Structure formats: C-alpha cells, structure tokens
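K.L.:
Next up: some structures, all given as structure tokens.
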Structure I
Amino acid sequence: MTTQHKIGSGFGAHSTADDVLAGIDLSGKLALVTGGYSGIGLETTRALTKAGAEVVVPARRPAAARDALSGIDGVEVGELDLGDLDSVRVFAERFLATARKIDILIAGAGIMACRETRVGPGWEAQFATNHLGHFALVNRLWPALAHDGTRVVMVSSAGHQLSGIRWDDVQFATGYDRFLAYGQAKTANALFARHLDTLAKSLGVRAFSLHPGKILTPLTRHLDTAEMIGNGWIDEHGTVIDPSFKTPEQGAATQVWAATSPALAGLGGVYCEDCDIAEPTDRSDMVGGVRAHATDPGEAERLWALSAELTGADAFAATRV
C-alpha cells in the first residue's frame, strides 16, 4: 500500500491540466473520460487530446456532448447512462467489440446534492450514479483495462468528509439528506479506487481517487443561487468571489496528473488533491486532506462486495475464494 502522504510533485493548487502534461506524449494512448464534455471533464478531454491521446467520452446526452466537443480532434462520443445498468452493459459490450485497449479511465461524471431521486430498483441516485454506475462500467470494461500501465482515476471530492458508508441504510430509505448522500457517494468513489488498486496492481493496473478542488461548474445545478451566495461562493451577479475556487483548467489538473504523472509510477490506491497525494485528516470542514473512512482497506473490501452484489458485475470474482 502506498503511504497516504505528499510526495512533493512540484505542482500545486494553481497548476493547470496543461502544466502537468507538459513534456508528456500521449500519442497512441486511449483515454475514456465520463463527464468529459462538461465542466472540468471538458477541460480534461481537451488537455488529453492536446497531449496526443484519443479520448472516448460516454454521455447520457450524446448530441449535447458532440456539440460541446466540436472543434476538438481525436474525440469519440458514445451513449451511456450511469444510472441505468443496462445502459452500462450495452456501452461496455459495444466498446469491447472494437477490441481496443483503454490506457486511462477517468470517472468524472456525477451528480451533487440533488433532491431525493430513485433509479433502477429504488437506489438512491447519487450513490447509484456516482459509484455503482462507475463500478459496473470499470468491471464490465475490464478486458480492455487489464494491461500493464493502465490507470483508473475516480473523481471523488472533499465532500467525502461529510459521510462514510452508511452500512445500516446505504440507500437512504429513511431520513434522506442530499449532502450526506453526496458525501457517501464520494467516499464510495475513493474506496472503490482503494480496493481496485489492491486487486489489480499485480497486473500493472493502478487506481487513484482525488478531490479536484472547488470549481463553479454544472455540477452545482441542484444548488440555487441564494444557497451559493450564502456559502460565500458567488455574489449576486453570479461572479465567483471565494478565492479558494479554481478555474476549470486548474480543476482538471489533479485528475490528469493522477492519470499520467511519472511521479506516481509504482504507486496507487491513494487519494490525491492539488496535484499531489493528500495528507490524512480528522477534520470534517472540507478544507483539505482525506478522512480515514475513505481510505480504510476493510471498508473498501466491504463496499466492493456490496457493489458486486448490487450490480452483478465483478471482474475479479473468479480470482477470489
């Protein structure tokens, strides 16, 4: 296991995706980026293609994705709804039929703090979309991912500090709280990366999770303006006034760094922020660092088992007794 401490990457909170990719040639590499046509995902796609990669962008709204990505060469859009496991299966089957390998998978799509919504068999939407959909996607795409040098990057959030996994009520059958539900889903993203790395590192596949920073993107669509003004994020004109906010170019940097940095060679399973490995914290104010409940190997293994049971997808089932 990689120690959860900074490694002195040379980059920081103000670094951009282009900064961390400087000197890195991704020609011949294929990346898959969920959420790659909006917010920091769009900047991630742009930066990866600029460095030479081909990028597949799965999208719930393919036409909107193609419009957003117009003018960026080397991008392919496919249809995928992470809240629908049949859609995940169909997307994966279509991709695997092309016999291509995936070198980088960045799981950036998600929803935040939405009103209580149920998908599939009654699952809480944030847990289902942000975590279970990505869990099923990675496991179903595993034949394309299982080769030396692949990196899987889960976009978590400092919001993970709000909640660990609520084992007594994962689906919020009672007492729904949109922020606690978001926190649980982001903890799940980190734990998924933690256990995937444990299972896959012998194959040369490494997994990471990260907090991209605070960025004003469409992810905040479920928050009203008064709420964001009250938080001190924006003024009444919608202008960002919180100095800790990042630009989309800066917000994309940590996920691109985790996906490509030579400094992470031989490492994995860690939670990152500001283009470095994050330090542990016991704070719950979302200022920085990672809580123990998001990196605990026992919690990660338990979540994997639950997720495999719920989704019916587990690429490693045959390897365990």
Structure II
Amino acid sequence: MIESIRLRALVVAASIAATSIFCVTPAAAWEPTRNVEFIVPAGTGGGADQMARMIQGIVAKHNLMKQNIVVINKAGGAGGEGFLDIKGAKANPHKLVITLSNLFTTPLATGIPFSWKEMTPVAMLALDEFVFWVNADSPYKTVQEYVAAIKAAPDGKFKMGGTGSKQEDQIITVAIEKVIGKKLTYVPYKGGGEVAVQLVGKHVDSTVNNPIEAVAQWRAGKLRPLCVFDAQPLPVNDKIAGDMSWSSIPTCKSQGLDIEYLMLRGVFMPAGVPKDVVDYYVELFKKVRATPEWAQLMKDGAFNQSFMTGAEYAKWVENEEKRHRELMKGAGFLAAPN
C-alpha cells in the first residue's frame, strides 16, 4: 500500500514537472517604460512638426501607448542637431526621429559626420507634395503668367521663400531657375509655417511649401496655388477654397515646368535597437494610420499615403540618397569632399 502511494506521488510529480516544461509563461512583448522622445529635425509649424504633434495627440487620445510621446524640435544646423542627437543615442529604444529630405540634404550640404545608415529605419509614413504658391493678391493666376513676369524682370527681382538653405525648397527653386532661364532671390526661413506667413505678408513673391504648411492660408483666401510638383494631380476632391480642391491644382509639368519632387515623411530610431523594439513602433504607427484623425490629416495635407517598413523602406531610402546627391551636385550644393 505504501509503495502504491509512493508510486502515485512520483507519477503526479512527474506530471507537474512535464506540465511546467510545456506551459512556460511567454515573455511579455517589449513596450516603452518611460516617455518616448520624438525628435523633429526642423522648425516649429512645418510639415514634420505638424505630423509629429498629430501623432503625439493621436497616441494620447486613443491610448495607443502607456507612456507619453514628447515632441522636441532640434532644427539647428539644418536639422543636423536632431540627427546627431539620434546618432549619439545608440540602442536607445525611447527615441524616434521624424525625417524629411534633410535626411540626405543636410549631411551632403554641410559635411556633418552623419549618415542615415547610422540609424535604424522604422517606417515610411507618407510622401509629401510640394505646391507652387503666390499671394492671393498677386495678379498671377497661372504658372505661365508668373514665369512671364519673372522673365521680363531683371535677375533676382522676384523672391522665393523656403525652409532652410540647400534643402528641398531651394533644390526645387534651382530646378525652376534652370527651366525658365532666370535667377530668383532665394530667402531661407526656419520652417514651413514661417514661410507661409512671409508669403501672406508679401515679404516674398512665391514659395514651394508643402500642402499642409499653407492649407490654412489658402482656406483663408490669403494664398493661391499655381501648380503641384507631381506627375499627376492630387487625388483629394474636398473643397478647400471656394470651388477649388487639391485635385483642382494642375501639375507643374502640364504648365511648362517639367519638375517633379516628393519628400519623405518617415521615422527612424538610433542604431542598435533590437528587432522587437522596431516591431513595436511599426505596429504603433499602423494603429495611428487607422484612426480618423490620421485620415483627416492625410486629406488636409493631400499626402501620398505610401507606407513602407523593413528592407523595402531601407532600399527606397538608399535610392533617394543617390537621387539627392545628383540633384545637389547639379545645383552646386555639395560640401567638399562629397
């Protein structure tokens, strides 16, 4: 009897041990344990700043993350300040940076010791458009009318406002100069929001702001769009200013300016972060993109809603770096020894 009891006890013990082997509680998925810094390598009020703060608000409103996102603008050195911050934060899982084309233009133009390859790609959130704007009080209703006025005036008489120097806005400005064969005076400002305000105030004659940076002034009747630097009209039909919608704006190419340019709105992290950390943020941004607030932002800003992650995103960035090197070389913007 005693042996029988012992035998049963051994069987029970063995059963418990086997169960414990096959029912190990899985490790909890990674998630932030403190506030996440979202670095904006550009000024306040611009497209990158607006998108970062929209994401911050969406995450908080829909409780998509237990910790807070804190947006920090680091625009010094054409955004180099922000990129060097991320470069110096190796393996830090609580830092993100929202990037625009200064991801390429800043190191190429300034020679700062930084490359996108020193960061971890997370996701392309969208591609941003560029629109050719003039003040609504100006007499120019079409690109042809504005170009004719520029050609009839001395070189440099007309002023083009833009964000930063040797960055996207000035690259497009140089492309315009090459097409029309006349010089413009380029006036750099700290951010797209300031650029729009300067055009409203008639301190410059035109800009090539992103849609989201000038939509409020267009809606208020202060600015007029002449064309969009894309291969096709923007696919947003909601009325914004009178009977005009984003889709009402003709392409610059159809107006005689054979220029196309779209800009990255993407997210990177410091180098050395584990895959499960990257996966967490990819899923977070997928949730953000599924909200009505994001859908409204995409509509208001007429964004190209391309989304990429992983190897596809890294390959796209690599190709864009090559393209920007050629564009900047053609504009004479490369810093030695690039």
Structure III
Amino acid sequence: MDTDAFISVHRPQWDRLRELTRARSLSAAEIEELLALYQETSTHLSTVRSTAPDPALISRLSLLVHRARLRITGARVPLWRHAREFFWNDLPSALFQSRWTVALASAVFLVSAVIAGVFFGTDEQARAAVLPEEAQRALVEHDFVAYYFQGEASGFAAQVWTNNAWIAMQAVVFGVTGFWPIVMLLQNGLNVGLSAGVMGAHGGLGTFFVFILPHGLLELTAVMVGAGAGLRTFWAWVRPGPMPRSWALSQSARALITIGIGLVPVLLVSGVVEAFVTPSDLPPAVRIGIGAVLWIAFLVFMLGRGRQAHRSGITGDLSEELVGDRVLTAG
C-alpha cells in the first residue's frame, strides 16, 4: 500500500472527524456523521496496522479513534482513577522491570563507598591529602551533625527534596548515555565513603550511621532506582531486541518517565524524614527503625507489587491505542 496516497485520500475524513470530536455541541446530523467517520477511521487504522505499519500514522489514527470513541460514549475516567492506575499498576511494574539495572547501580555505589571508606579510614596520609586535620576534626565534632539542624525544618526538607530530586532526574534524563549514571554513582559513593572514613578514624562512625541511615536508606535507594532506570534505557538502545531500535528506546523512555514521576513523592518522604526525624530527640534505634520501615515498604512495593503488576501484563508504558502496535522484525 502506498502510505502517502492513502493519507492524501483519507485526510479530509480524518480532519472532519477531529473537528467533530472537538466541537462543544453536535446536531443530530453531526452525531450520525461522527459515528460514520469513527467507523471508517477505525477501518483505516486496521488497514494501516495490517498492511503498512507506519508508527507515526498508527499513533495519529489511534489517538484520533480513541478521542472519537470517548466523544461517542461520553466516558470520562475520574482523575483519582488515573492516579490509582499510575501508582498501583504502572509505577510498580516499571520499577520491577528495572530491578537488575537498579541492582547494578546499587553495587557500583556500595562498592565505591566501602572501598573509599576503608581507604580513607585507615590511611592518615590519604585523608590529609583530601581534608586537612582541622577540617576533619570540625567535621567529626560539629559540621556533620550541624548540617541536619540548618534553619527551619520545613524549609530544610524542601531544600533536601529539591536537591535529591535534581540528582535523581539527572540520572533519569542522562541515563541513555550509559556514562553519566556511572559517574554520578562513583562520585556519590566516594563522597559518602570519605565522610564515613573520616568519621570512623576519629571515633565518630556510630554518629555517622545514626544520622545517615534514617533518611539515607530510602533516599539513596531512590537515587539508585533513578540511575538504574537510566541504565535500562541505555541498554534498550544498545540491545533493542526484536523491535526496531527507535521503538525499543521510546518504550523504555516512556517507562523511564513513569519512574521519574514516581520518585518525586519517594524523595519527598525521605526529605521529610531527613528534616524531622534524623535530627530529632528520638532514640537512635527509633530513628533508624523509622527509616528502615519506610525503606522496606518501598522495596515491597517495587519488588512485591511490581512483580504482581508485571505478571498481569502491565508494562508501565502507554496503551497501544496511544502509541501504536508493536511490530516484530527479523534479524
């Protein structure tokens, strides 16, 4: 089938259907016309899908047919149902599908943090080369803890949330490069390891964990998820599988956006914990316990609920009506 000729012949019908779906009110004759054009356009869509699967045309006609169907049936899905579908189905499925790259990102961060912590904690000359002795003392005796008491708690929470969201979004957006997430993970791992090494060398390792674990478990996991999702997009570009490379990349990118949006409330929770729980007067065990409960809840949501949603066929992607059908290719 000649796609250009097909578009040229049927464009007036599609334009008229679009016009009718956008009209505020329709007469009886226009309603009949809308029904007829809807049926014809649905036939056109089926024809294109079966004979000339052009992705752009399929997406265009799918959206047009979808809007026409909504205008005919009058169906309107409440906003809360969209939100429920997103947070209960799409988001956990997308998180679950990124579990292996998230595990890789976590391994890169943890290995770099442990190596840096042991190195700087046991080598006095290495510590001195990075941080003078006076600065080390100030960090252990005052600066590390004082960071969590900056200004009003609500303002500090907003600042932390914004900063963490920015870091996570960088990993998400630049993940397709395959380079930036690794650099970011190594940089953060070295920074955390350096702080732990300095604190441990001066007898402050307990203080380090008391003030880092309550919020850090959830916060760092969210950053790992963002980096892992970005790496998954990179892998879809390198190894697209049976789909065309552009299709595999776009599908992974749409799931990536789902994860990026879903991390916003997660980082908000970690920011609130960092501002109100970490510097609180609660016993250390209680503070760490709160952080651990939130962290475990997120892992259950990602791996437990995510597995259920994924097994039910939910991909975290947009529906086929909006993005078009997948077309397998050989080779």
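K.L.:
Output the label of whichever structure in I, II, III has the greatest value of Cα Rg over 2.2 N^0.38 Å. The partial results should precede the final answer.
P.N.:
Working: I: 0.91; II: 1.26; III: 1.31.
That would be structure III.
K.L.:
Same structure again: Computing helix-only ellipticity at 222 nm (-39500 (n - 2.57) for each DSSP H run of 4 or more, over all residues; to 500) gives -9500 for which of I, II, III?
P.N.:
I
Where a number appears in this text, it was derived from the coordinates with a stated rule and is not lab data. A quick note: this is a predicted structure, and the numbers were derived from the prediction, not measured.
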